[in-house]
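**Q** The data blocks that follow each hold one structure.
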Structure P
């Protein structure tokens, strides 16, 4: 059976001068997860915020809101602990940088935190195959990471389908997340391809009825 669908609104699309208010809007709408993009200006050509901001958000928003922290960093191994300490409940990092991915996955779990691996659009599903039994989540980027508001890339649907097939073949239960240009229309396409966790930024924050948006995703 597929995992229940859930929405993880991206704080990147919120009001940056009032991030706590934006996060509270996510909780008030009934979304179970909050997606936090951490960018270093090196792995991706943009900067966001660090662990102190995550810690402050954690103190100011409802405890039930799950913090899904996505590290777009060249050296995620240097910062994972700081984000876990700040309140991350899942830390995902990219497969592309050269590091000991297996060791970092194990370390994140050893700290009582869920873990995940992320693939850029140009990275094939096969890159994460050796680690599928060691992750709580695989995130497929459907835009080039670094900036919000990009158009959804439908050529990534085949990657989602491949990862879902591998999950089924191996009897695994990791979540399959999608991020980039996700709205109610593209999200349904991703659900049909096997995704169960949906990062929506602009589409969520600009929705005229955010609770209805959350309920729609949960119904897939």
Structure Q
């Protein structure tokens, strides 16, 4: 893509959209803790800072905003040659197709364990095709089902050809949890992942920031594509 990012000796300049939110705050802290990155801007209506104000000084935009503005944010960023890492869920990832000028990575979940859970579930479906998904999140999560649950159901359906029921729970005290329950003759198998703290997502976010500038194709959907 057109923007190859900073020179190898320069830190990656990272702007965060949704910087005042729970995930946005965690991303800002993770970027500031990374020796090869610098936090160049925080965009959020709660901070009185617009996206346009932070893009000029950025190599990569990390978006943890809302489903109705994530694609527009990506469009604005790529038009300025700024790569984009999207953690926002609840929108159709197909809308990212055709955006050029810079690279995009979008993932329904940045926790390494969650990526493994989805992969293991797809493998299990080859022998135990009957499955249902229960996803549990905090009561402030906007989309239902979660992006992780929707992607897991898609991955299982790729193997079984059938629909996978998804049950959503929204309660205070939860962070992000999902279990995939398989049923067979006289047995069940449960594959579960629990994100106990938002810090669990940060290694994946940081990895995506480091990799997004060197993608051979864009957009890339799913953290598993760059692991």
Structure R
């Protein structure tokens, strides 16, 4: 009997999905057991019986339904898609034997950027966020920017404006600019390729079954 963790990928034909498939195949202890994507002619439901974890990099209008299907089947799910109602998953996750890990950004540097920005927000009078992504990204602001602003608001008690840029040639970039008396501080993270997300995705796949709660938002909770 195989001890490999069986992984399925939803959105497997997309750019990020294809990178996830390659990363899973290259990772020790993991088996790529299913690829679901309309472009491949395979639905998520067709692979759920053969996987332990599903990684979802689809679109905001399908990610929620995919996650609900995973929970109903008792399959853990790691979600990199943003722009849908996360709260709609809380009760189903609590009622299921499976867990959900949602990460607005899987890049380790981006997680550190968010942590540094929250700390800096306590010491500066004002801050704004500029997030820049490729022109194929559907949601704006990005999940990373929204998460960063939320953490900064918790830390400093004030709202942080977000500016979104969508241009060809970009991948995923974010600047947090903080201003005080006679000085500014800029914290910037750049993902120069989609491979930057893969170490975080693999870490999430390995950790999702042992989360402290049925639904966790943010990669920082497993690092």
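Rule-based calculations on the coordinates, nothing more; no lab input. Predicted, not measured: the structure shown is a model, and the values here were computed from it. Cβ atoms are built from the backbone, for glycine too; each structure is taken alone.
**Q** Name the one structure among P, Q, R that distance in nm of label points 7 Å out along Cα→Cβ at positions 43 and 107 of 3.6 was derived from.
**A** It must be structure R, since only it matches.
**Q** Matching task: 2.1 is the computed value of distance in nm of label points 7 Å out along Cα→Cβ at positions 99 and 139. Pick the structure from P, Q, R.
**A** Only one of P, Q, R returns 2.1 for distance in nm of label points 7 Å out along Cα→Cβ at positions 99 and 139, namely R.
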